[in-house]
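Undergrad: So, here's a batch of structures to check.
Here, each number is a calculation from the coordinates, and none is a lab measurement. Computed from a predicted structure; not experimentally measured. Cβ atoms are built from the backbone, for glycine too; each structure is taken alone.
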Structure 1
Amino acid sequence: MSAKTSLLLAAYLFAAVFPVPGAAHTLEEIVVVGRPIIEDNHVDRFASTSTVVTEKQMDNLNAADLGTALRRTPGVNISRYNPIGSFGGAEGGGIFIRGMGASRPGGEIKTFIDGVPMYMGVWNHPLLDLLSIDPAHSLRVHKSPQPQIFGNAFAAINIDPKRRREEGFETGLHLAGGSFGTFIEKAEHGGRTGAVDYFLGQSFRRSDGHRSRADGQLSNYFGRIDAELGSNWDVSLFGLYTDNFAHDPGEDGRESATRAGKYATRAGMGVASLGHEYKNFEGALKLFANSGQGDWRDQRPPDKRNLNKFTFSGVRVHEKIRPWTDGELTMGLDWDVITGEADFEKRSGAKSSWDGPTQRIFSPYAAFSQLFGDPDGLHVIPSAGLRHYTHSEFDSETAPHAGIIFGYKDTRLHAGYSRGVIYPGLEVVILSEHVIPRLGKSWRDLEAETLDHYEIGISHTWDRLRADLTFFRDKGKNRYLIVPPPPRRRFTPTWATTPSGVWRRP
């Protein structure tokens, strides 16, 4: 399905399913059960949960990309069309966290590398092929709004780059081949001498696919260098370049009628960090810039191709202060600048272009937690915090959070509340100005989508076993949809969402 046809169909689909703004709809319950392969389910001092998958687990999973690396993570589901590569158009490969992530264009989940954003800026959702796992020391999945860590998302995935910690050098080469003409090559080299360490890597993966037109290819290059500036300061540079493609094999049995062409992605990013660590405080300043492309080619008539370019740049500042025994103050700010443009071409030869506005998001935050009692015995940790958003196009928002942890020896109970905020991105502008011009300026009347998240959980640890049980409930509002005429086609904020669930790990 072509980009414009898909979006128009989605608009009519939304109108058909939600003809009356504010009407309530109850979805059928879906139960997902699976055995996890993870390093840890972590609860921080603010009663926020995340799951860590390390490089070792990724190797055990024979993971080729982010989707295969997280396929056995509790609370995470994936979809894919290709053994290698993830087709990025229409309903192509994706990751879903506790039921979130199905929105396209737009998305509740944001993806980060080294704490800075990397996703499709024009359409405001993740593209898995932009997110190479080759540089990863670990992956961390944040399954709920966590304003003290990230903003402008309801859930997030961060890739933490690896580095050489021990003195000396290491080199690795991995070659593999298999069914469907699959070939994998990965090489990396790292070293540390004195106060300087570095890591370099490259990989190439390809496959003809499990059926016709399910082929894909991934090419990645990365590098990182760190230097210690005395005993308390360090500086680092990280870079990544990726070049990939994947075809859409189409619906099984209806391939010729449903194939949606080829999706190619390219991106490069750079991050410069200055960090410090003292007894009572630590933090970092990060400057970043990245740019990329998502090119949807060989679309079905009447469309031919849609080429999208985006850039991100900005600043991350994070500071953790321990003003007295067992007290911790976390503060920082995020500054994001987002631009995008797109080119469209018809089979007839007609061409058009779109150059989007620059969006800026400024969001400072602060949070405090205090431990009372003995961390190895009976203890309690209350916490609270706030993130404030200022946007160049939309109204300001605030995202409060509060939590409490009760612990006794090897048993911990946590409970928390947090609010997530997601601003409409460039997707609402390109829909209005190019794809569905009859939307006019109605996108300017939109508000940020918000999600109120409630969670309670308990865990117990034995010598070689840990069990977790978590209940959550989300309540959202201001999710935008496209309302058909009369009187006129327009965006409107509506549709309250109330997903809930439970997950456990024996």
Structure 2
Amino acid sequence: MSETFLHLRKIGEKIVQTGNQSYLSGNRRDNFVEWSCDGDVLVVKNDRLGFRPLFYHQCEGEISVSPQIVKLIERGASVEIDDGAMSVFLRLGYFIGDDTPFKAIRALPPNSILTWRDGCFDLQNHGLPKHQKLEISFDKAVDYFAEIFGNAIKKMLPRSENFVVPISGGRDSRHIFLELLRQGAKPLECVTLKHFPPRSDEDAKVAAELCKIADVPHVLLEQPQKRLPNEFRKNLLTNFCADEHGWYLPMADYVEKFDCLYDGIAGDIFLEGLSGRIWTENTVSLYQNHRFTELAENLLGAEAYLPQFLRTPQYERFNRRLAIERLTVELEKHVDEPNPISAFHFWNRTRREIALAPFSMLSASTKVFAPYLEPETIDFLMSLPLDLVKNRKLRETAIKKAYPKFASVEYENKNAAQKLDYKNLRHFGQEVLSFITAQKSDFVKSSFITKHILRGFLQPNHREAVTWFAPQILHLVQLERFIQTNGL
């Protein structure tokens, strides 16, 4: 990632400027963030979804903006932790609203214009788009979805043959891939990244079968033997705002040679129906009945390992009550949407965490197209009533109907046997153990990590436990070191 920032400071009657006078990420049409500075006036804008990350720090007579939090801290932003924000992050794995790990640094809200003029700060936020429930039959929804998604791809057709489609065993990437083919845009290759154990690589088999029928080369990327370097690199690339994506870095490195790629972000959140712990009959009922505190408790889930690996002062500091208070406020914002539970996750987990992969880790060198975020497409998805999508068949039906040649290819079996590569898991445990025992942390208990990793050495079926807690612990320790290095 290039070092991009702008810092303005008013000293007397003079404005001192360092950094980039202008910046643009995206297309200026419907997926962008930008700033421009003319003398003593800075204007920062983004689109109505705000998926491209940008952060700002402002205090009296001074402002800094950057897609990289570290650049703001280098310009003087405080590294004091936002306790409420961290209390949510430690339980959900992502930040909500415009929170970051730091009190003094905020994410630019969607649909905003930030102006700094002669030392005076103003932020105009025009609010999140509102949607009315769409009254439409299942069959008409299938046909309309196919039509508008085709239009979205048409607006994003590549200008050269040097493009790639990352493909998995799911529906998002398949829909994109097959619609590109239908419109005559054949990628140079499709690429699938293997998972770390214990998750299976069932999706790689599915992707290979699709590519064989389409006569498109399929590349299967391996994961590195050493995982820690990518975890630490990921934390910096994502501005300490994600507990996942470390596994994705081989993909980010590989696609640098292509002019553009297509990402399926936001394709599933409004179409996957009642599945898992998050989107259930219970959570839907709690939202519909405005029982936000209970809903927050439900979404946060059990405390699990948190009270075991956090030192007591930190567990009390980043407590569950703070998390519930902040989460409840955010949940209330989406109650009037046709599908509020999906809307909450779209504006928070998808925008604040999932978006970091395509727009912080990939887009530095390669143009990223996100067809599900195209305005007509995302507005349609956000207007769908829950009853129409809860059986998870709408998109699957649309894909089968539009691309019959590929109808026989199954989707990834999420219940496929796990890949219990005990050697790989043991090696990861050794990496984590070596790192943690060499640290002195005020945040986490090294004894907890040591106990579970050593247990994994003796009991192979416990080795996968390290994959449950290690990314979060590594994130915390690296954040702690970053804070110590930069001022506290």
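Undergrad: Quick check on the output: 0.45 is FRET efficiency 1/(1 + (r/R0)^6) of positions 56 and 200 (r between Cβ atoms, R0 = 41 Å, to 0.05), derived from one of 1, 2. Which one produced it?
TA: 2
Undergrad: Between structures 1, 2, where is distance in nm of label points 7 Å out along Cα→Cβ at positions 48 and 432 highest? Kindly include the intermediate steps, with their values, before the conclusion.
TA: Values: 1: 3.0; 2: 4.3.
Biggest value here belongs to 2.
Undergrad: Now, a different point. Here helix-only ellipticity at 222 nm (-39500 (n - 2.57) for each DSSP H run of 4 or more, over all residues; to 500) was calculated and came to -11500; which of the structures 1, 2 was it taken from?
TA: That value comes from structure 2.
Undergrad: Which structure, out of 1, 2, was FRET efficiency 1/(1 + (r/R0)^6) of positions 280 and 344 (r between Cβ atoms, R0 = 30 Å, to 0.05) derived from, given a value of 1.00?
TA: 2
Undergrad: Follow-up. Any idea which of 1, 2 comes out highest on mean projected area of the Cα convex hull in nm²?
TA: Ranking 1, 2 on mean projected area of the Cα convex hull in nm², first place is 1.
Undergrad: Where does the value 15.4 come from, among 1, 2, when mean count of other Cβ atoms within 10 Å over residues 192-199 is the thing being computed?
TA: The correct label is 1.
Undergrad: Using relative contact order in percent (Cα under 8 Å, 6 or more apart) as the calculated read-out, with 19 as its value, let me know the right label among 1, 2.
TA: Derived from 2, not from the others.
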